[in-house]
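Below are structures written as structure tokens.
What follows is calculated from the coordinates using simple rules that are stated; it is not laboratory data. Just so you know, these numbers come straight off a predicted model, no measurement behind them. Cβ atoms are built from the backbone, for glycine too; each structure is taken alone.
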Structure P
Amino acid sequence: MKDTKNLVGDPVQATAAFKRRFMYRMVFVLAGGMFLDGYILGIFGPVTGSMTEDLDLSTLWEGLIAAGPLFGILLGSPIGGWAGDKFGRKPLFLIDMSLFVVASGVQFFVDSPELLFAVRFAMGVAIGVEYSVGWPLMSEFAPARLRGRLLGLTLVAWYAGFMLAFLFGYLLEQFTAVDWRVILGSSTLIAVVLFVFRIGLPESPRWLWNQGRRDEAMAVAHKYMESPDEMADVQREDTKHGTFSMLFSRQYWRSTLFVSMFWFCGVAPYFAIATFADSVLSGYGLGGGLAGGVGLSAVALVAVIITVLLVDKAGRRAMTVPPQWAAAVVLAVIGLWGGAPPLAVLILFLVFSFVNAMYNTLTGIYPGEVFPTEIRGIGTGFAAAVSRVGAGLGTFLLPWSMVNLGSATTMLIASGVAFVGAGLSQWLAPETKGKSLTEAAAGFSH
């Protein structure tokens, strides 16, 4: 009798290989969504001049169009989180990318500031949904031993998207005759690829169990999850339905306060300084066009990669608390050292960019871990919305502050924001390394 095992292969190995391929696909489509977020923000700067001239934009419209995606995220993330908790991760994961494809495609044909603002706002709504659905979905499938690394990879994609988009847009704008609409619309191709790869992805087994659909939940868990321990942890999920008010309940207010304000204090200084890198550095006798726009992002990208490699070994708090204190101190030194040589200031800004990116990586990890399944989507969405308030305030107020208050005072304000975030993390940041998702959420809810 022939050995059928040799003919068809080891079924255990085949199953393990299938699960690995699924996880690679999940990481690809999730990282792709974050890449798009960075991309649409980074691609805007290089085409601003041509776009402003072509559409005869006022400074008001220029600012509104630049901030359009941030406004969209502010709306889309809480709505997407609520819908993802109520109707499931799977349908929202396709709907948000469908919206992005359509809105991004319209950029090829824009002929007015109103339309351009509307489509970039819609793209932001889609990205907001992505935040509040994508990270919960990844956390609900990822094995505990790799969860931090896999979630952190999405932040690598964000920084890479921002930097590569700026480079791509700068080169096309400076050295070709490609229309600015085509440069902006280039995000459409990426979105189409991601939409195709999302077709057929399964629903989260934890969400299914939470809805009382236990047979479906275990079928998905056995097919896609890595270990028996992870499958067993699905069965420890509650079956209660979440509400928005639960975010502020006695049980979960610490989770909400920590994730929201940690994220706010992390991105507010970064968005302000990175968006206006050239003008900020010029205020200290530096500057440099392409170097100013890319240099800080390149250093940040390296920091995120290092953090992703270490976070499941060193732990969450080690990657969160010390870098925040360091960022606050560095910004304070920049603000207080009035006669600093330009080279010293440049080094300090690079150090800030590095340590800021380290703890900002955790903004992609903590939300999926500290909220339970029934409010994981709305909790992540609410925190994302709060973070975009910080990003918007930083982006809008920095130019005014540089002119009216001066570089030193502006950096001291940024330092103050970083100090608030560091103190909050020192108090509340949990250690979730190696814990099951049920343990991670339960351990921070009391």
Structure Q
Amino acid sequence: MMTTAASPPHPVDDILPLPKLAMLGLQHVLVMYAGAVAVPLIIGRALKLSPEQVAFLVNADLFCCGIVTLIQSLGMGRHIGIRLPVMMGVTFAAVSPMMAMAGDPELGARGIFGAVIAAGIFTMLVAPFIGRLLPLFPPIVTGTIILMIGISLMRVGVNWAAGAPASSLPGYGDLTHLAMAAFVMMVILLITRCARGFLSNVSVLVGIVIGCAVAFGIGKMSFAKVATADWFGLIYPFAFGVPKFDLIAALTMSLVMIVVMIESSGMFLALGDITGRAVKRDDLTRGLRVDGLGTLIGGLFNTFPYTSFSQNVGLVGVTGIRSRYVCAAGGLLMILMGLVPKLGALVESVPLFVLGGAGIVMFGMVAATGIRILSAVDYTANRHNLYILAVSTGFGLIPLVAPDFFRNMPKELAPLLHSGILLSAISALALNLFFNGWRAGDEAEEEMKHAAAQSEGGH
């Protein structure tokens, strides 16, 4: 009796050898670390916390990042987790309203965590309704959103390469920083061009490690924080007291989570295209539920709202490694970093300009993915698609090229008006409905399946 060989697993479900998982997971952690710890540092200072309390916020953030990443990439039960290579981190969309809450003596840290818990519950309840909106995302919409994600992230990568998150900070644009960022980028490109196999897949990690070695050699990197950090630090809930629930704060944070869910939808669709696994409505719902569950966990454990990190989407595109278990390994590393402050301090020691050289490559890959999706859109038979792309890209660029453009608008609208990704998404959705109607939207799921099938053949 003849037997047929079992078909190989999809690359997303491929379990790599442990050493490879560890190295590839570390690569994902290094890419997202600066963004992951930025929000607790910003909010901790806004709350005027002591250095020890700010350090606790960072460790709690890393700990929760790891837990939520494991839930998202591996799944939990049948209805939670998108089961794609996703790294979860604190969203920057919530920074502005949380800083406003930090400055309100009636709210403070307890008010922030109460609002985060309420927003997490809200997100889990409305996730199924957001998931049903997938027909509104044909390739002209998803391609535009993904292109804008890459363009928006490029600003982060460029600032990293300059050596500081903002031009007003000391050392920004130092020639040494620029030279080091260029050096790291060249190392990554040379390895990608010349190496084969596993070495090519970890080109970003190797570039960062070589960049760190050179930075240490020229006195631009220090391990002083590693020496003084503790070996173990317990993360426990309600460290700042019982959360305080305020209706306006909760509604504000829930509005932010709607923004986050729309952005996450774009990330998931991008990953579906990159990995060759079509993202269906149920998949989208499962992924968005984790945004809510992660936010709920964050509020309980003294941290903030969570979302999928788009810079890691770029890393998946650069390496071609689509296994979700790589991100699960990164999640385990972040849990360890949260519990072992010395490990967190070691990664925190990586200079921003070293990350910047890698960031320009990775974030550019996100934009390139959007361009590839847009290249398959028919602009000849349907010239309206050109208007959707043109106007939506223009809206998305407003916060990037003119940060004060909306300064006279109500502050409550800041989460919407200061997100180029969200402005571009809303514009693309509205214009697609205006020009192409709902019928064009009903074809989105089949078009995304076709695009994913083409992507799988291309990889």
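Numbers for the structure displayed
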read-out	value
Read-out P(r) over Cα pairs in 10 Å bins from 0, in percent, for residues 239-382 alone, computed value 9, 29, 35, 20, 5, 1, 0, structure in P, Q	Q
Winner on distance in nm of label points 7 Å out along Cα→Cβ at positions 367 and 391 once structures P, Q are ranked, highest first	Q
Which entry (P, Q) yields the derived value 72 for percent of Cα pairs over 18 Å apart, for residues 135-270 alone	P
Mean count of other Cβ atoms within 10 Å over residues 167-174 - structure with the largest value, from P, Q	P
With distance in nm of label points 7 Å out along Cα→Cβ at positions 87 and 327 derived as 1.1, matching label from P, Q	Q
Parent structure of the calculated result 31, 28, 23, given that semi-axes √(5λ) of the Cα gyration tensor in Å is the read-out and P, Q the choices	Q
Source structure (of P, Q) for helix-only ellipticity at 222 nm (-39500 (n - 2.57) for each DSSP H run of 4 or more, over all residues; to 500), computed value -23500	Q
When relative contact order in percent (Cα under 8 Å, 6 or more apart) is computed for each of P, Q, the largest belongs to	Q
